[in-house]
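Several structures are given next for inspection.
Since every read-out is calculated from the coordinates, none of them should be taken as a lab result. The model shown is predicted, which means the values in this text are computed figures rather than measured ones.
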Structure 1
């Protein structure tokens, strides 16, 4: 388990310290808010990853199109030279 670069043991220590500081009543509320925060971060990460993947694919498509056009141009030039 690795959330935001923090391992399971570190999260356990953080929650233990928070429990000692906040007490059981506020700890429950804190846990819910923290879970929502982690869920939101994951959603944003997935969205960002999707945008990056889509952009990378668009760039690859543009490069392939340019290469195809360049190949066709070279083929036409060679055909005219003969």
Structure 2
């Protein structure tokens, strides 16, 4: 069974949508410790950047609501 980790804006582990959404370095470190994953910081360019942008654009396009956090993450990653 997968481990569940609670991340909070108040503890500085993730950013609110108004500030670009996504995890902070502290949040990535907590999630990596709890789940054994290897999350990395956002990239400015490269294949990982392009893949993320394409994936998030699909989330925004197919969402039934405003997709505020997805739009904020696209902006933070400088996706066009």
Structure 3
């Protein structure tokens, strides 16, 4: 589950897990699945650009809902895409 705090860490490091690791891995990023966030952002970008079918768009929205802790985090991800 992606939280607002984890997403803030992801943003602080521009999604660069190597930079995060070199910085000493701040606790706020504990448990963050960087690959999952990257993948979800890629799918959300395709969704926002209308490059997916209606069925796949529904799957992406469902995944967004399941992977985020709350609506604020989901909205932040949509804005990042």
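If helix-only ellipticity at 222 nm (-39500 (n - 2.57) for each DSSP H run of 4 or more, over all residues; to 500) comes out at -14000 when worked out from the coordinates, which of 1, 2, 3 was used? Going through each structure in turn, the value belongs to 2.
-0.31, -1.13, -1.24, -1.25 is what came out when log10 I(q)/I(0) by the Debye sum over Cα atoms at q = 0.11, 0.22, 0.26, 0.27 Å⁻¹ was calculated for one structure; which of 1, 2, 3 is it? Structure of origin is 2.
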